[in-house]
Structure P
Amino acid sequence: MEWLVAYLLLGGFVGFFAGLLGVGGGGIMVPMLTTLFAMQGFPPDHLVHLALGTSMAAIVMTSIASLRAHHAHGAVRWDIVKGVTPGVLLGTFAGTFVASRVASAPLAIFFGCFMAYVALQMVLNVKPKPSRELPGAAGLAGVGAGIGVISALVAIGGGSLSVPFMTWCNVKMQNAIGTSAAIGLPIALAGALGYLINGWGSGGLPEWSVGYVYVPALVLVSLVSSLTAPLGARLAHRLPVAVLKKVFAGVLILLSAKMLHTIFGV
């Protein structure tokens, strides 16, 4: 029962900050799930893979809700989504095959380094200067593939990569954020499917796992995060978001450090 409560609390935390700060939940879910799975005695060799797969599957519901909200406000550039999606699907799906063949320790190190980059981006409020135009269809597909591969390795919706890219290409910030939310759905779908396939038949996985997706955590985290995300969104204009982003950046670093400690302490 205590694990079920832990997953419910994690879902509430993830959903609230996703709505408040517009960030995906992977940065929180992966290190927290890795720690919870280790405490439950799950096999050390599959800790990070299970955390990545479960996070990717949980992001599907969050992405749908976010996409609908941004589309309702006319903030999604569907022409960009159309150009990026083929590369995103291929890159994310391929990335899960790469991740599944890498041991937990290197994956945890890569995750920690990437989250340090995301945290630094938040603290410094880095915004690339619009200095070029969007590439053609082939260029967008190539960028999508790169975003997809990295997203699969760290279980994120790609916003920390796609928003700066679109801003650099003279896309208005509102449209960049809305379009990034739409791109997050194919990333989550391809990632969840890839981790499910790659984990299928792996020995030693815990009961109630479907491939590298642990169903109890998926259901509970998704259920509560879908309820708390709107609350965070409503409070976004009332709370000091700039300050909270810096606090959240610190939380990402601490969680990543805890994840590394869990992996190398197992």
Structure Q
Amino acid sequence: MSDVASSENPNLAFGGMHGPPEATGLALHKSTLEQPIDGWDVVIANEMAVEAGLRFVKHNMALTWGEANPTADDYELRRPAELQELASNREIVLDIHDQPTSEGEYVLMGKAGNVKLLGVAALLEIKKVIVVSHKRSLVGHNPNALVVECGRGDTDQLVAPNVERLRRCMASIAMGDLPAARPADFDYYEYVTEISTSRAQALGLAREGRLEPFGAIPPRTLALLNNDLPSLSSGEYVTEYWNGDCSSPDWFGGVLLRIVSPFRDAL
């Protein structure tokens, strides 16, 4: 695999920021090799992980943007610097991900993200927006970047429909048909913390069972997490995706806090 990017195309999409089992971004990339989308370049982000058949090799590249170094020996620290340059001066940058559940789809934006990106969420019929302020991810570095988290279903049955949905959305963007979405029409969450599988095992979180995406975290579970949360404030804490049986070797789940829209005065 190699980058084929044209300076004439105003928009860019990344697939394969994680390798398998994530499938939607890889399928989108394959479809555009066969049938390009006008106005878009589609690039595999973490070629090493995809070729190895792993989610990532040494570093989760979705969270290494703050460590990006164009001269690093490690591919997963060097590659984000290459992608940053590739994404600069684009009108819209999409980073396509997916997960086994068919519920819990969301987009992820930076707090300083361009409000026009909500129009992309509207085209995809996604109502949940996770907002991040840290610089570890793509959206923390590029205000025109949006992470799209699709549901692929437990048996990948939603991958093909996801690709068609993304292709329609991308074609609309290229034609200038991006709706001016109302910020009040979305639900907003702030990313609080990520829980590793080893930490979940140490805390006994597996005994708490599986929680639904964006489901409320019970007080008992929050109490176990008290020392892991930067500041336990009043509010509604919910899950991102909660792997209740510790079956993933590197990631158990994420904690979100429901917030008011940071874009409420933008439009």
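Coordinate-derived values only; no laboratory data. None of the values given here were measured: they were computed from a predicted structure. Cβ atoms are built from the backbone, for glycine too; each structure is taken alone.
Compute mean count of other Cβ atoms within 10 Å over residues 131-138 for each of P, Q and report the one that scores greatest. Answer by largest value of mean count of other Cβ atoms within 10 Å over residues 131-138: Q.
Tell me which of P, Q gives 17 when you compute relative contact order in percent (Cα under 8 Å, 6 or more apart). Considering all the candidates, the number was obtained from Q. Ranked by FRET efficiency 1/(1 + (r/R0)^6) of positions 51 and 219 (r between Cβ atoms, R0 = 41 Å, to 0.05), structures P, Q are topped by P, which has the highest value. For the read-out distance in nm of label points 7 Å out along Cα→Cβ at positions 91 and 171, a value of 1.7 was computed from one structure; give its label from P, Q. Derived from Q, not from the others.
Among candidates P, Q, the computation of helix-only ellipticity at 222 nm (-39500 (n - 2.57) for each DSSP H run of 4 or more, over all residues; to 500) that gave -7000 used structure Q. Have a look at P, Q and say which one yields 3.4 for distance in nm of label points 7 Å out along Cα→Cβ at positions 155 and 203, as calculated. Value 3.4 for distance in nm of label points 7 Å out along Cα→Cβ at positions 155 and 203 corresponds to Q out of P, Q.
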